[in-house]
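Next up, some structures in structure tokens.
Just so you know, all these numbers are worked out from the coordinates, no wet-lab data involved. Given the structure is predicted, the values throughout are model-derived calculations rather than measurements. Cβ atoms are built from the backbone, for glycine too; each structure is taken alone.
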Structure 1
């Protein structure tokens, strides 16, 4: 048994939607910003626009040092979900034999030079899309941060007694092309994959 390393880069084939679920925490700063607006019985157009901007900002994965990022859990969850179907390796073996080095990694995307703070996302229509989604018996307009021509990379350590390089490469390629990343995948968030082995 030996621990080996590879590098993987995903290049988007379709736009990527982010949907950080942080507002499930009622003490989250965005939850607190939304509360006085959502509690209004009669909302002005300005209120609705402000709610949309808060909603979009809250869904972005943002780090003050990295900027817009992709969380490691996107890739680890996809590997565990698809491993048996693709290479006949059980989920618990994936969790025991694959170690993604970075907890979060920078997302590169078209226009990323225009984004200095998280507020630059909601203010720019290039980075916002609105979908009409069913909710119970009604349909609601929901806005999401969207990124085009995107890419991200991770470093991975793996146990070569569980996987060989070609198997892991096959699994990573499948995760990118058929599972995708982010919200409403695989309609959004599909990617081609480049895998290189660290000699």
Structure 2
């Protein structure tokens, strides 16, 4: 990410909306925005990688987000609620109050609970539409962890809709495996996240 180019772009926007670039509260805004974008959009620079415990503790790479897995010994449903923020790709506006529920019926591998947080926040750390983000989370878990089933439900508020006078609260879902095939599994998950 070229922070200087982002700073210049922010200066152009500020000038175009009529702001004084030398005003005390605005003077360092381009620098602050460039720094914020580095944190807000890390999902473009890093990658998720499934690792066992030994790999996690011996292979350190700042561009890798380790997703530690363990051998599964039970078929219990794992449910995790993760709060997140993201950015709408259509308006570069905030997606706020995001709540993502991930339900997994494990296969041979079991995710550490906090690794679900890392997966959700990784996909939130880029320009997004909620429908795609929901599907990306379910697809990544299904492909890389190979559970018996995964279900993802996201509820979030889109400021771009709110600022245009519309209701901005949306709910999306994505299902794979046993959740797609068996209505009882799907209903159990949905009843537990109410």
- Consider the structures 1, 2: one of them gives 4.1 for distance in nm of label points 7 Å out along Cα→Cβ at positions 117 and 165 as calculated from the coordinates. Say which. 2
- Message: When distance in nm of label points 7 Å out along Cα→Cβ at positions 21 and 77 is compared over structures 1, 2, which one is greatest?
- Response: 2
- Message: Comparing 1, 2, where is FRET efficiency 1/(1 + (r/R0)^6) of positions 5 and 173 (r between Cβ atoms, R0 = 25 Å, to 0.05) highest?
- Response: 1
- Comparing structures 1, 2 by mean count of other Cβ atoms within 10 Å over residues 101-108, which one has the largest value? 2
- Item | Which entry (1, 2) yields the derived value 45, 29, 19 for Cα extents along the principal axes in Å, for residues 61-148 alone | 2
- Query: Computing FRET efficiency 1/(1 + (r/R0)^6) of positions 69 and 93 (r between Cβ atoms, R0 = 25 Å, to 0.05) gives 0.10 for which of 1, 2?
  - Reply: 2
- Task: Could you figure out which one of 1, 2 the value 10.9 for mean count of other Cβ atoms within 10 Å over residues 13-20 was computed from?
- Result: 2
- Note on the structure: Computing relative contact order in percent (Cα under 8 Å, 6 or more apart) for each of 1, 2, the value 40 comes from structure 1
- Query: The value -12000 for helix-only ellipticity at 222 nm (-39500 (n - 2.57) for each DSSP H run of 4 or more, over all residues; to 500) was derived from one model only; which of 1, 2 is it?
  - Reply: 2
